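Novice: Pasting the structures in now, so scroll down.
We did not get these values from a lab; they are worked out from the coordinates using the rules stated. Keep in mind that what you see is a predicted model, and the values were worked out from it rather than measured. Cβ atoms are built from the backbone, for glycine too; each structure is taken alone.
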Structure P
Amino acid sequence: MASSEALTTTGYIKHHLQNLTFGQHPDGTWGIAHGAAEAKAMGFWAIHLDTMFWSVLLGALFIWVFRRAAVKATAGVPSGMLNFVEWVVEFVDDNVRGSFSHKNDLVAPLALTLFVWVLLMNTMDLVPVDWLPELAKLMGIEYMKVVPTTDPNATFGMALGVFVLTVFYSIKVKGIGGFTAELTMQPFAAKNPILKILFLPANFFLEFVSLVSKPVSLSLRLFGNLFAGEMIFILIALLFSGGTVLFIAGGALQWAWAVFHILIVLLQAFIFMTLTIVYLEMAHSHH
């Protein structure tokens with residue numbers, strides 16, 4: 001961590017919450033930010049290199065494992081990793097069949113990708129908070145956040161992708177007129193043409209807020225739960241420098257929180273996948 005913050009509790013927390021940020025400095029040069037102030041000054045177009053690295057690496061790991069399982073798949077009884085992969089595929093497929101009642105060959109692969117990818121990114125939260133940042137520091141890398149889903153840029157990016165698909169299929173299935181009618185003809189309906197016109201602004205406001213809130217809630221739910229979990233791990237890690245008693249207490253708390261956090265890791269990946277399926281079901285359904 002930064003030498004000026006190495007001996008303070010605040011500095012330790014700030015260091016572990018700081019992304020490795022690349023962007024343009026105020027003087028026009030490009031480079032790595034050395035602190036939160038420099039990262040903030042880089043503005044919107046700055047890139048969190050650690051988030052990009054770990055998310056792409058875990059995505060590539062997912063593709064490699066599942067492709068290897070697909071190549072080795074046979075008609076016989078599966079075993080080992082192949083059995084696990086088939087179980088995951090069947091689990092996702094059952095959820096898609098139970099929640100999505102239309103015909104779209106994209107939904108099941110999308111649900112599988114989101115579930116496994118988010119699960120892998122969430123699982124990085126179970127790695128002790130100092131291991132990888134300290135290893136990165138030995139390699140000359142000042143900051144290293146290893147849980148991509150604790151970065152709102154990653155969660156918003158995935159949620160916006162789901163949102164674009166939702167709008168696309170809403171227009172494709174229902175047409176521009178049907179999609180517009182959904183935004184303007186409900187929840188307040190009337191047979192009188194004058195009342196219909198009067199209800200248009202209120203209906204549009206309510207339905208537009210409902211539409212926009214989907215990617216916002218989808219991303220913030222995942223980010224908030226994982227960020228809170230990471231913060232608790234960081235606070236527990238501070239106990240290890242407080243003497244023997246606190247060291248033992250910290251070890252017990254870290255183990256207990258890690259066991260409980262496994263449920264959060266799995267549940268948040270499942271919720272993200274399930275809500276994606278539900279949103280696409282709504283996009284395909286006619287009112």
Structure Q
Amino acid sequence: MNVGIVIRHRAEGMRERFASAAAQGFFHCQLVSWNPELWTVENAEEIKALSAEYSVEITAFWCGWAGPRFWNFTEGPETLGIVPVTFRAMRVQNLLDGAAYARLLNIQNVITHMGYIPENMTDPNYPGVVAAVKAVAMDLKQYGQNLLFETGQETPVVLLRLFEEVNTGNLFVNLDPANLIQYGKANPIDTLDVIGDYVRGVHAKDGFYPTNGRELGREVKVGEGKVNFPEFLKALKAHGYDGSLTIEREISGEQQLIDIRETQAYLQNLLKQI
């Protein structure tokens with residue numbers, strides 16, 4: 001395993017972002033984009049050149065989508081991912097367009113949040129979600145790409161069931177251990193008993209369980225929350241995972257930079273011990 005970082009795709013400043021990653025000793029990243037207007041041939045050529053120049057490998061493209069998004073338990077189910085019928089067609093197209101952009105970058109793994117996938121298989125919305133996922137997965141499959149679900153808004157068994165029903169062979173998991181805790185869905189280590197063999201990406205993030213029924217639990221620096229990273233990394237290794245631990249610290253400013261540097265050192269030390 002290696003330690004990577006999130007690089008956010010913006011209209012400007014991409015050279016500085018790749019240069020900063022390399023200067024900090026990061027040589028793997030996930031490229032995160034929420035703006036389909038940036039998914040052009042010209043931008044892809046620039047990103048590829050920067051990736052090569054600074055020796056920062058892009059391990060996955062994190063594909064956002066248009067429309068409203070609320071990361072909570074109230075508006076979240078009606079606004080996130082492809083689950084809400086109102087936004088589904090638009091966001092399926094966003095994912096297809098994002099995957100096409102990823103191909104320009106020679107990236108195989110495309111990650112997204114699918115939304116609050118129904119827990120109940122008899123939910124009238126469930127068949128439509130399955131059909132939408134299958135449409136995206138089939139399109140990616142013809143190009144040798146994988147569709148990765150970032151964990152958080154659904155339980156691990158819901159993901160497993162959906163993967164089995166879609167059954168295209170190219171659905172996998174970007175496991176965010178903090179999300180599982182912040183959404184109150186699962187313990188990350190136990191999660192690996194259910195979907196460990198599907199893990200193709202990991203976010204290094206930490207947090208606490210929710211303390212009320214409306215808001216997610218609080219995110220904190222890796223090592224200060226409920227994720228038991230020493231045991232989590234051992235469990236990942238036991239399941240054969242040998243990819244990146246991509247640091248994601250969802251704050252801004254100087255403290256974000258400090259936390260990222262300290263997390264990098266913390267994870268590198270843990271990797272020497274397993």
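Novice: By the measure distance in nm of label points 7 Å out along Cα→Cβ at positions 171 and 243, tell me the structure among P, Q with the highest figure.
Specialist: Evaluating distance in nm of label points 7 Å out along Cα→Cβ at positions 171 and 243 on every structure, the highest lands on P.
Novice: Additional query: In terms of relative contact order in percent (Cα under 8 Å, 6 or more apart), which of structures P, Q is highest? If you can, show how the numbers build up before the last one.
Specialist: Working: P: 23; Q: 17.
Sorting by relative contact order in percent (Cα under 8 Å, 6 or more apart) in descending order puts P first.
Novice: Next question. As an exercise: mean projected area of the Cα convex hull in nm², for residues 139-226 alone, calculated from one structure in P, Q, equals 6.2. Which structure is it?
Specialist: Details: P: 8.0; Q: 6.2.
Working through the options, I get structure Q.
Novice: Next up: Suppose you compute Cα extents along the principal axes in Å for every structure in P, Q: which one lands on 50, 43, 33?
Specialist: Values: P: 74, 60, 41; Q: 50, 43, 33.
Source structure: Q.
Novice: Figure out for me which of the structures P, Q the number 2.9 belongs to, where distance in nm of label points 7 Å out along Cα→Cβ at positions 35 and 219 was derived from the coordinates.
Specialist: P
Novice: Moving on to the next point. One of P, Q was used to compute helix-only ellipticity at 222 nm (-39500 (n - 2.57) for each DSSP H run of 4 or more, over all residues; to 500), and the result was -13500. Which label is that? Don't jump to the answer; show the numbers that get you there.
Specialist: Working: P: -24500; Q: -13500.
Structure of origin is Q.
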